Structure P
Amino acid sequence: MYKTFIRPLLFLLPPEKVHHLVVAMLKVLFRLPGLGLLVSKMATVNNKKLERQLFGLTFKNPVGIAAGFDKNAEVYNELVNFGFGHIEIGTVTPKSQPGNPKPRLFRLPNDYGLINRMGFNNRGLEAAVGNLMKRKTRAIIGGNIGKNTLTPNSLAVNDYIANFNGLFDYVDYFVVNVSCPNISDLKELQDQEALLNILNSVQRINNSKPQRKPVLLKVSPDLNEKQLDEVIEIVRLTGIDGVVATNTTITRDSVRHDQELANRAGNGGLSGLPIRERSTEVIRYLAQKSGKAFPIIGVGGIMSAEDALAKLEAGADLVQVYTGFIYSGPFLARRINRLILKSM
């Protein structure tokens, strides 16, 4: 029904408008008595075998929503009803910012992909905290943190520290995002020296807390093997808890059908089916080369249950969806969890 009727109707509208519409609908519809329970019964697979223990946290199942969908922590309580074991909110920046000029989100429907150059548009740390204070769900909530566009890289560490301190009491784990291709100078922070400064600064604060929280690093699919080796070394040197692999890609080599649309869209990060194989390659490389020394959250191109299983088999401990949720519909988590159980 979703792919036949609902998705074609939604795709008549510009993608960013659809996103805002869906967020608004989730807020309104789940206020109806009993609807949350009904959707949860339909979408959630309850089985102890799906539980995952990672970095001191218990995930009800391995499937989550990636950062970018709930930037301002507005609908995480509602999203859990679709069978997800965790929701990653953000990317959050200390100050509110509008992001890049519109249009900045484009569909590649024949390739089941999206190109976005949103530019960390969000309402800022204070708004995210205000929404997180309304938390009702017991599902795991992650906080994806970044720097404001106007903050120079020399001061970027201050933004990450501000986010970390501000969100600390409200999220269960953190993801340091320095790999988004839609902030003009952000990629410079992926250099080892800059990254060590940010992660070590966050970790010093983290380790001073009565109970520290897991910190992960989100990496780009565009890193070469030498750079991925540096990621492994950075995890070792900083003592962070894991890696999220991967972010979106700036390459267009994997676009098979919608090359003209991709060219017209211009710059931005490509997600969805075209990134599936590269994301899995990065997961496999990090897992094998490190000797599975740290947990990996696998994200990128999960359009089906089989795609998710492939990432888990490659070395991911958890998986996240975003573009696949848009193209494959609201019961994708249920299908993934059922296949995981079947494959045991």
Structure Q
Amino acid sequence: MRKIGLLPFTILYWLITYTRNILFDVGILNSTIIPGKSISVGNLSVGGSGKTPMVNYLTSLLQNEHSIQILSRGYGRKTKGYRHVHSTDDASTVGDEPLSYFQKFAPKTNVFVCEKRQDALVKMKEINPSATIILDDAFQHRYVQPGLQLLLTPFYNQFLSDWHLPSGNLRESKQGAHRADAIILTKCPNLTEEEMMTHRKRYESYDLPIFFSRIEYADFQLVGSSVKQLKSILLVTGISSSTSLKNHLMESYEVEELKFGDHHSFTQGDIQEIHRKFDTFASKEMAIITTEKDLVKIQGLLSEHDRQTYPWYVLPITVKMENEEAFNSMIKDYVTSN
């Protein structure tokens, strides 16, 4: 019923995005080819598709042999315009994802934020004209044309089965996937070769390489006081979807979640709320677990007393590619090609 009621708005949204793409396709709206090597990591839908872990994966894969620059819009920041991320920045000035990229990869990799990618790219090229640029969430930003477009779609919410906004989650028509150079199904469970073949067949009409990736969770990393024997968790998240993370933790622990909105700007009041929630359990075998993306906004709010009193931990994640050799070769061959 909800989808039927929203159908007129869905048709209107489809018409607007369809017309916009046609204007780019016929050249009425100009798309600038990015000089040199550039890789876009994007999706067709709103919500978490695993773009941040994929940017991390690509940067880790390339930065030891190539100069890398990461460009993000800087969603959730309180500043505007072009900004080169430095050690004095925080999530309010550059956004949580760019700050996490900087903390993970600087000084080897430079990180930038700007709403208008064209403006940023000119300045980035002045800093390092030979750098390979990784664009975070730029698939719909058609004013620039990257050399390699990676389109991500979550395994349990693939765009083939989705609707346009506002009835569904699609930002544009499924036909937009034809602009991609490869499609990556993210957050996959363990799949057999037969299961992967079944999903590849679903995408045959796009005539694109199809890859599969899954999230791998590392060991907890200590941020506050330590817990000797962990049995239960207070999970604190400000991400679009915490389902996979929560399910992973529930395999080994009892889990209570305190969920904030996506890209939530944590405050001192939030920290007090989290600690009050933790105190209600009064367990010495419980820890507070958060994500790397949330930690960049939380860690500056934790006093020394907080760190000594409360058992804060962060859970790092990485991407594991199925058929990793083929995927890595595709990326490296593109970056080193003439």
**Prompt:** Where is distance in nm of label points 7 Å out along Cα→Cβ at positions 254 and 310 largest, in which of P, Q?
**Reply:** Q
**Item:** Origin of the value 16.0, where mean count of other Cβ atoms within 10 Å over residues 94-101 was derived from one of P, Q
**Value:** P
**Asked** Ranked by mean projected area of the Cα convex hull in nm², which of P, Q sits at the highest value?
**Response** Q
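Values in this text are rule-based calculations from the coordinates and carry no lab data. Note that the structure is a prediction, hence the values are computed from the model and not measured. Cβ atoms are built from the backbone, for glycine too; each structure is taken alone.
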